[in-house]
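Values quoted throughout were computed directly from the atomic coordinates according to the rules given, and no laboratory measurement underlies them. Keep in mind that this is a model prediction, so the values were computed, not measured. Cβ atoms are built from the backbone, for glycine too; each structure is taken alone.
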Structure P
């Protein structure tokens, strides 16, 4: 995710000062694991749940991107 911000992500995770970023990053990873787990089951009834999780994951990713852009601009 966001290879252009790999160094910044590593720094933010290592510093641990931006709690919102850390929380969102963890949430994104949790959602990713949930989606992959559900996609491994071949049950039609969970399709809506997978779609809901994917939408939440995308929302979280958008927030992460906004934080990364803000942090990158502040570092200039």
Structure Q
């Protein structure tokens, strides 16, 4: 069965998935570079990710339309 979501949810779902991926990668790399042990890394990474994800989510929801509008000035519209 092929289930499709309404297109009005696309922007929020994109921000949710993109922010999750971004927060996971960036918090992991930064905390890994500053951790002294693997167990300390896992604990700090979990805390850092939970803190970063909502911040990145709101940033993407807020900034993506502004960035797209800015970039529209440099590209032809089909």
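Tell me which structure, out of P, Q, gives 3.1 once distance in nm of label points 7 Å out along Cα→Cβ at positions 22 and 46 is calculated. The correct label is P. Set P, Q, criterion mean count of other Cβ atoms within 10 Å over residues 6-13: the highest-scoring structure is P. If mean count of other Cβ atoms within 10 Å over residues 30-37 comes out at 11.8 when worked out from the coordinates, which of P, Q was used? That value comes from structure Q.
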